[in-house]
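Only the coordinates and a few stated rules stand behind these numbers; no lab work does. All values reported here derive from a predicted model rather than from experimental measurement. Cβ atoms are built from the backbone, for glycine too; each structure is taken alone.
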Structure 1
Amino acid sequence: MTVAVSRSAPGDLAEGAETTLRRAAAVEAVESLDIRGIEPGLNDLTVEADATVALAADAGEEREAVAAALAERFGVGDVTVESVRSVPPDAGDHAAAPAGVD
């Protein structure tokens, strides 16, 4: 994918790209981001990156739908999704059942 990062963004280039991705409605968290290339622009830098993200529950599981959802975020483009995999939720992520309920 490509991610536009403002030249005035706080932090380094990778942090700026991660911040942009995290703001996408389809993204729950950015797990990893590798910068593959940089193209300078007048007000921003366009970063070519490979990323692994945890998707929001409503992001879907079809690669094309996920790519479209990521590309809806301003500054994110040329998205190619290699794979989407389901991960079972951690048992610790759920609240304990109320007393008396099995």
Structure 2
Amino acid sequence: MSTMTKVIIQGLTQSGKKFRPSDWAERLCGAVASYDKNRRITFHPSVSLATYENVKCVVINAELEQEDEMLYNFLIDFAAENSLNVIRAEYFPTEDPDDA
């Protein structure tokens, strides 16, 4: 079992409202993506899209804080500026903890 911690940015504000626009998670992941030599988008390996209980989330491998502090801070600052819920967990709720 991995002990990698996840940082989950939920598409819910701290007041419990769904965050808008509805494609915020895709936009955020796209903002930290790059393009390969064939001009195809390549998402960052430590940042992924997820949905949990019909709420969009951006899941960050917590190791990103050590690997690329500026990128990590960009994502966390986005959550803070928009009053989004941020949760630290050992694994994303829909993952099998033995595979995380």
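Descriptive notes on the structure:
- Of the structures 1, 2, the one that 1.8 was derived from, the read-out being distance in nm of label points 7 Å out along Cα→Cβ at positions 22 and 70: 1
- Given 1.6 for distance in nm of label points 7 Å out along Cα→Cβ at positions 30 and 54, calculated: source structure among 1, 2: 1
- A value of 16.6, 63 for Rg and Dmax of the Cα atoms in Å, calculated from one of 1, 2, originates in structure 1.
- Given 29 for relative contact order in percent (Cα under 8 Å, 6 or more apart), calculated: source structure among 1, 2: 1
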